[in-house]
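S.K.: Listed after this line are the structures, all set down as structure tokens.
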Structure P
Amino acid sequence: MTTAEPIARLVRELSKLPGIGEKTAERLAFHLLSRPATEVQLLADALRDLKEKVKSCGRCYNISERDPCAICSDPSRDATCVCVVEQSRDLWAIERSGAYRGVYHVLQGRLAPLDGVGPENLTIPSLIRRVREGGVREVIVATNPTLEGDATAYYIQKALAGTVPITRLARGIPSGGTLELSDRAMVADALQGRREF
């Protein structure tokens, strides 16, 4: 039995997504096929808008529709406290906790020398400039508690040594875990229990 090429193509594309195997991609494709065209068009429009309208904030590198992003342009945020995270999804996890009212710096990854990812491949140089320009009183390093996350945190701590106090999230988040998968209380505890590097 052969599958119509548009369905086969959609299954191939969906199965490229993380956590989506061929069977799940197939279920999704047939689900979309059964939905009204207007509903499927909404999904197509959302995907197009994702690539056309979302960009990085020029200050913190969070993903946003505008530059500067809503967090950087919010006057009620404490711009003197910068929380450094690996990815925007980590920023979202911290925001969901409601426990932090400062601003952020998104590294857009973590150090991984075996994969060829060094400080110059991340936004670490702009973080260093941002802190040295003044106005920052604390840097919270909120990289994930993994080998690469810890190496990234150590690198940042060394690069900013002697500039401002540098704190690290408490280990309320289990080693090997990620901010993205942590619940609200766990993230809030980790922020409140942060310690000097």
Structure Q
Amino acid sequence: MPLREIAGPAGRLEALLDEPQPVRTVDADGLLHDGRPADVRAAVQMAKALNRIGCAVLRINFRGAGASAGTFTGGPGEKDDFKAAVDFMHDRYPDARMWAAGMSFGAWIGLSVGARDPRISTLIGIALPIASYDWEDVRASSKPKFFIHGERDELSPLKDMREFYARAAEPKELVVIDGADHLFDGKVSEVADAIEDLLGDWSG
């Protein structure tokens, strides 16, 4: 997977772009987990699974993470970073459908941006930290929404996720990974399987 960088509003954003052939869908991922770079294993497996079903996947490190320039802002700046990633993918694939995806904090950023951006058709979130952020734009969005959550998520209890899911607008799908914690330790292959099961036909 080639290393790339893209221009961000605070400077260089470290990025990884994987382009399968043929490309059927494109995806801009903000796979940042609570300030860590985008190499969390579950996030990596999500990107690989999306790639296997024909998505060109761009993963970015938000400002201040990895080799990306800038300083972590806790939301506003990272949303601007994600918008820059969406712009990059739209310019590269102007005729492809676009999805927004992310894990934990990255899910809040990516799905919040994706819910408002008319270029984004589908929202994909793993381990949503429901109690930590405002998810109203995501909840109310009429775009297809796919969620994956760990049964034993210690940072975002499954009860919170189920309550959010019950209130979320259709269409939507939720997969719960049995016995999984917030990082899906020992369960990352099940995250990949869930992505392919949920979205394999959707990308065609």
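Just so you know, all these numbers are worked out from the coordinates, no wet-lab data involved. Just so you know, these numbers come straight off a predicted model, no measurement behind them. Cβ atoms are built from the backbone, for glycine too; each structure is taken alone.
S.K.: Cα extents along the principal axes in Å computed as 67, 35, 34: which structure among P, Q?
M.R.: P
S.K.: While we're here: Using distance in nm of label points 7 Å out along Cα→Cβ at positions 17 and 41 for the comparison, can you identify which of P, Q gives the largest number?
M.R.: Biggest value here belongs to Q.
S.K.: Also, quick follow-up: Give the label, chosen from P, Q, of the structure having the highest value of FRET efficiency 1/(1 + (r/R0)^6) of positions 89 and 177 (r between Cβ atoms, R0 = 30 Å, to 0.05).
M.R.: Answer by largest value of FRET efficiency 1/(1 + (r/R0)^6) of positions 89 and 177 (r between Cβ atoms, R0 = 30 Å, to 0.05): P.
S.K.: helix-only ellipticity at 222 nm (-39500 (n - 2.57) for each DSSP H run of 4 or more, over all residues; to 500) computed as -10000: which structure among P, Q?
M.R.: Attributed to the structure labelled Q.
S.K.: Related question: Which of the displayed structures (P, Q) returns the greatest value of FRET efficiency 1/(1 + (r/R0)^6) of positions 65 and 145 (r between Cβ atoms, R0 = 25 Å, to 0.05) on calculation?
M.R.: Q
S.K.: Consider the structures P, Q: one of them gives 20 for relative contact order in percent (Cα under 8 Å, 6 or more apart) as calculated from the coordinates. Say which.
M.R.: Comparing all candidates, it corresponds to Q.
S.K.: Which one of P, Q has mean count of other Cβ atoms within 10 Å over residues 57-64, as calculated from the coordinates, equal to 25.9?
M.R.: Q
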